[in-house]
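Chemist: There are structures below to look over.
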Structure I
Amino acid sequence: MTTIEVDWTRCDAHGLCSRLLPEKISLDEWGYPIIDGRVVDPALVQAARKAAMACPALALRVERGAM
């Protein structure tokens, strides 16, 4: 089970995450991410990791938890 988490103390609302992973992340009116709270589909895990690595503030994490 893989999820996406945001470190709100780091997030600067650049919005890059929503452009790289629009299937799971949208933006609020101030540009902060709104994460689809569901488990990341296995087909999107690689894209989620790329979005996390591209975050300028390193605020996005892809977490793999126990099933």
Structure II
Amino acid sequence: MNKIVEIEVLNNYHIWIKFQDGFEKIVNLKSFLGKGFTAELLNYDNFKKVQIESGGGLSWYNDYDFTPIF
């Protein structure tokens, strides 16, 4: 599996992602937020707390996550 190795939170719920193979991509995650426990991530201060989890995906403090396969 291709793991995320570096991220940078950009404006408007965009995140720049770099994978272990060198591939880079900017993704807009706003459309995945707003319902259920993801609603709190519409607060941009909460959204910016994203981290790279040990498995190489994105995760937030509230257990919301995206895997590199996504």
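No lab work stands behind these numbers, since they all come straight from the coordinates. Predicted model only: the values in this text are computed from it and were never measured. Cβ atoms are built from the backbone, for glycine too; each structure is taken alone.
Chemist: For which of the structures I, II does the calculation of log10 I(q)/I(0) by the Debye sum over Cα atoms at q = 0.12, 0.17, 0.28 Å⁻¹ return -0.25, -0.51, -1.36?
Modeler: I
Chemist: If we compute relative contact order in percent (Cα under 8 Å, 6 or more apart) for structures I, II, which one ends up with the highest value?
Modeler: The maximum falls on structure I.
Chemist: Right, another one. Given structures I, II, which gives the highest value for distance in nm of label points 7 Å out along Cα→Cβ at positions 17 and 33?
Modeler: When distance in nm of label points 7 Å out along Cα→Cβ at positions 17 and 33 is computed for each of I, II, structure II gives the biggest number.
Chemist: Quick one: helix-only ellipticity at 222 nm (-39500 (n - 2.57) for each DSSP H run of 4 or more, over all residues; to 500) came out at -1000 when computed from one of I, II, so which one is it?
Modeler: II
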